[in-house]
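Below you'll find a set of structures to go through.
Each value in this text was obtained by applying a stated rule to the coordinates, not by laboratory testing. The shown structure was predicted, so the numbers you read here are calculated from the model rather than taken from an experiment. Cβ atoms are built from the backbone, for glycine too; each structure is taken alone.
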Structure 1
Amino acid sequence: MPIKCRLPLIVLSIVAMQSATGAASGPVPPEADRELARSILAELVQIDTTHEHGSTRAAEIMRQQLQAAGFPSDDLVLLAPEDKPTKGNLIVRLHGRGRGRPILYLGHLDVVEARREDWSSDPFELLQKDGWFYGRGTEDMKDGDAALMETLIRLKREHFRPARDIIVAFTADEEAGGDANGPAFLLREHRDLIDAEMVLNLDGGGGALQNDERLFFSVGTSEKVYVTFTLETTSPGGHGSLPGPDNAIYRLAHGLTRLEALRFPVMMTDTTRASFRQLAPLHSGAEQADMLAVAGSPPDPGAAERLSQTVRLNAQLRTTCVATLISGGHAENALPQRAKATIQCRMMPGDTAQNVQALLVSTLDDSAIHVSLDAPPILSPESPLTAPVLNKVTRVVHSMWPGVPIVPTMATGFSDGRQTRNAGMPTYDVSGLWNDVNDNRAHGRDERISVQAFDESVEYTYKLMKAFASAR
């Protein structure tokens, strides 16, 4: 990501405001809609939708709110797998005039775990403090769910009738992989309810801030592929007073040290080439030159090496693997009989699990360390960033934040978008939230978003849904 950018910003709001980050504000919704969105966010944060508790309660409350706002019950479908009743998904349809296939919006309801003792405040109570909203899911992604909910209610109140149907799917279990209970379940069992020409995913993309500057707005067209390997080695064990040369923990540790130094080859995609080309003008000097050089064909190896010193850019250039879990031994006073490590990899589109596993084996260079694939990866194609899609997103973004560069991006994480891309529906990550590139607290302690950024994202979502409601 870029570290230097300053384009003129025109403040469009009636009253100039400053956020907790200091960035000049963009438009926000009318007061009543702003308060409604904040109340929805507060209620969603308060509902524990971690994997253990599931999303059905949140989906049911949202269904009731939308029905009270005027949506017919037939247009509010709550579905969960028969064997997973807590994994509820809510599908909402705003009927159009039949001029074109529907547009599907995605927002997942589940959040990662959060323990009160780890946080400065209760993670399941929305706290507004010093211009920030704190709470689990404020960034990932109950902010987006609240923006979608408020927009649906606002459009219904305005008697807005789109040219084509608008579908919004509030889904379960994205944080658990989404392979069984969310869009995968809906596509497998109820595709007719969410089938669409394209998908707009609010779990990705959005604005990048640094040092109170609006750098660029990203539109995600692809994502890395999640794949996990297990390393395991064994030894005879024995009494802890008689250590010998064959120790499973030491063997695994030596292998992990070699693995730490592994750097995968540079791989570029259509998206990452375009991304580096469009990010280059936001930099100067050697960094600008390196970004242009790495976007060439073939990419310049020296430029790639220099850019790789920045963690964010390194993840855009190659497959990465990292040790995330480790265990070993069975008793304090016994030599270990077994040691195990989990290696979590994010593959570039076009890479394969077989290639990654082979490179892990050769790097470990120890036949006694067994490498196994935990589960086959879910591959997904890039979505072409067509002119009609780019033009609509650009018009909405520039109506909010004039002149901000629009940059296609590849997500280094994964989302439910991989499911819809694999189902043949082009999918674009288009969150309206602005985050500081150096303060990403998603999944972490004291997760937060600025109040200003949330209010702006609600107005952006409203504008986006209206823009894509047209037939063309």
Structure 2
Amino acid sequence: MKTKISFVLVAFLLLLGGAKSDNLRSITTQSSINSYANSEYQKLARDIFKGLIEIKTTSGYASTKAAEAIAARLKSAGFPVNDMQVIGPDLLHKNLVLRYRGNGKLKPVLFISHLDVVEAYQEDWSVNPFTFLEKDGYFYGRGTTDDKCDCVSFVVSLIRLKKEGFIPNRDIIVALTADEEAGKANGVNWLITNHRDLIDADFCINPDGGEAELKYGKPTMMTIQTSEKLHFSYRLEVKNKGGHSSLPVKDNAIYTIASGLARLANYDFPVRLNETTRKYFENIAAGESGQVKTDILAILRTPVDTAAVRRLAASSAYYNAMMRTTWVATMMSAGHAENALPQSASAIINCRMLPDESPENVMSVLKTLVADSKISVTCIDSSLVAPLSPLIENVTGPVNQIASSKWLNVNVTPFMSTGATDGLFLRLKGIRVYGVSGMFHDMDDVRAHGKDERIGVKEFYDGVDFMYQFIKALSSETNP
């Protein structure tokens, strides 16, 4: 009887339209959320999550307080103090490193997640960004999706495993780190450079690099990130003697740099798929339809269908970025007075290179296209070139098995990030990194770094449970 009443109510709310969407979600997910509410570990997860969200870990406040709070929680759960390190380059930017000791049959596995968050201001949000709030089937607060949800999943999983008396076949290392968002060398980079012994591992799992996608409220895709694009920024600059604006000449610094930028804008790097991106497109083709599906299948063939490439790139900036190296003008500055000819003009070009792209080749292409000796080209910011992590069965196998048992028809696919994560620093030091997360998010409503950041209550609890199963699978005798 309750089921029929709920069905009628849901059907009625559907007729009310988008204005009731959050209330509808709250009602339709309430029964599953209630089942979690009675679970010891879901209560623990919520409690830890609330505590972390309400510790402000923006760059100005830093991560030490959060690292110490989690260390205290782990100590009270029975983890030896000697197996925990709260360590960092200064008093504010400390990382927590925990080692759950196994029988040593295999090399350790490392799990990383960052404690720091992007700044959020009360006046920009409709709720307090640093007060944990549950509303309409969501948890709200800065860091709920990026990346404190994953921190919680690690901590709860280890506490649960310890209480069960689980003995892993390898040490499990968890590093909750500082300053990933600020791009500073206080977190993973600092640890691998100064204390590699604490985090040295066979491979690493980095949920911040993985994606789990919801479409229309249903889980559709999980990714296994194996690589990241490399970022390089270039400054284009023109100098000129200038003069009075009443006496214009054709030799104008703004016109010169604008012409160079137009030539760059009209250029596309060739399509080049690697092991990861080829499998990615093979997998997502099944979920597409019509011309998009036809075009994806066409770019997988040799030679590549250039017309298909153009259509696919026009239909999705994301697909375009997955296919090739890209660049884009992001900043510009010119002139010094409205009644004076400009004496200088400059622009910043941000380039995202494929993992196996040659920076020297990109610079050569850039200079060739600019094709003007008056325009100087300087590399002003670059990432280090990190190798792709090859897919391995003892990672892909458990992900596929657990995902298929928890979520119906979820597509698990390899993935290359178009952005960057702390996994870069580990790949540079020879540690393979795989981005895997069970925290599903609505890809049409991405709020990380933005207003009213939130995660679904059910999705959070499911993600915590996924990570528990995943950690256990990676360190069990049945997964050598």
Structure 3
Amino acid sequence: MVDLREPLSELVRMPRTFTTGKHFVAPGAIRLYDDTLRDGEQMPGVAFSPEQKLELAILLSDIGVHVMDVAFPIVGDSDRRSLQLCVAAQREGKIRADVEILAMCRSSRGDIDCVVETLKTIGAPPDAVSVLVLSTLSDLHMKYKIGQVLLKLEGRKQEEWLDLPVDFFRKANIRMITGAVSYARERGFSRVEFAAEDASRSNLDYDLEWARACVAAGGTRMCFSDTCGVITPEAVDHYFPPLVGALAGAQLTAHFHNDFGIGAYNTVRALSHGATHAGVCANGIGERAGNASLHQVVMILKELYGVELPGFRYDRLVELRKAVEHHSGIAVQVNEPIIGEGVFSHESGIHTAGIVIHPAIYQFIREGVVGGTQRFVFGKHTGTAAVEHVLRGHADALKAGGVEITDELVKRLTAEVKELREERLRTGTHERFIDEYYRNYRALGITEDELLQLALKGSPKS
């Protein structure tokens, strides 16, 4: 590698040149709100055992996240056990004391009571965790998804459902969520998050009314959910500044899905408007196209905006990737930004020649920052520069074996690796790899055919 005689910042325009002047809260006030263990687990086919959740929670704590949504206790014993294990681990010092452990609830007294009882079983008070109470903000969700629930709570007949105006459901929705928030405070939770599904397709004036009512009822943080992954940067600009103002000091979470591949960028944009919490998942797992990726959010902040999070272990991001892959059964694509197995690999002769001179010529993120490894891959596009670079890196071993590095050797090996790669292409090996990958993926969950077989197995005729 050549030592640069001039500072790199004088040789190229750095990304931060164009991103200054944004209104982020102080770096130490930005909170990484990790949803890997609850919302991430909702990715079809993914299931973590309580023990696996605990292992990942400890790793996430060590890496530096600030909030962990670990369970939805009302859904079953596994989630209740997961919550208990994480709370116990925090009391034992295995999870940082300043990590906020969170449990999800619907806007239901039964769900809130379930969290209380789950904690009581291990001798923990309600305030050992935070609770999130879930509602919605779009008129579509209010009338057609939870409309019948709202009718029941309001004491109205189910036959009225479709004929009632949207305004009825808006008012009933506020009564439901504020009642749940107040009840959670009564049960002893001092940290109560009020979450809005489908907020990115809602009416802003109603959002502000809803948010103020939740704060008045005792809510401490709002979760703005882009449930369908459709929010645009312009929509972030529309919703977030007014909400930050309306919350009057209460915190605000940006919880974005990634259906159009811009979940991480939109999350950073929300933070630039004063949102305090970045909703993320390790490896970007989650429903459909997943959630905003932890690795993308933290590295966009650090490298493109100059916002470095105090205490965060960027150098363990690849380690986290591997742990989540191992427990979820879902491998990230090899060219996944920042953490993919192949993103620091180089084959093209033009690129490898530049990398040999100085990595900054073709690689902005240095692999060591995230715990990755730079590699040269030899094949169809290999140039002599990479071959010679690797040979000279092993010059002593080659010399011991009686091999002298010459131009002729470099040219011969370059030609041979190209020929070998073409031979492997003709074998069709990669096709078998792909077929096996998708077979394994489909086997993670229970298929429709398996469900039918289970039904037939239990029938009287079987």
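Taking Cα Rg over 2.2 N^0.38 Å, for residues 219-266 alone as the criterion, the top structure among 1, 2, 3 is 2, with the largest value. Comparing distance in nm of label points 7 Å out along Cα→Cβ at positions 131 and 419 across 1, 2, 3, which is largest? Greatest value across 1, 2, 3: structure 3. Comparing percent of Cα pairs over 41 Å apart across structures 1, 2, 3, the highest figure is found for 3. Comparing FRET efficiency 1/(1 + (r/R0)^6) of positions 259 and 275 (r between Cβ atoms, R0 = 25 Å, to 0.05) across structures 1, 2, 3, the highest figure is found for 3.
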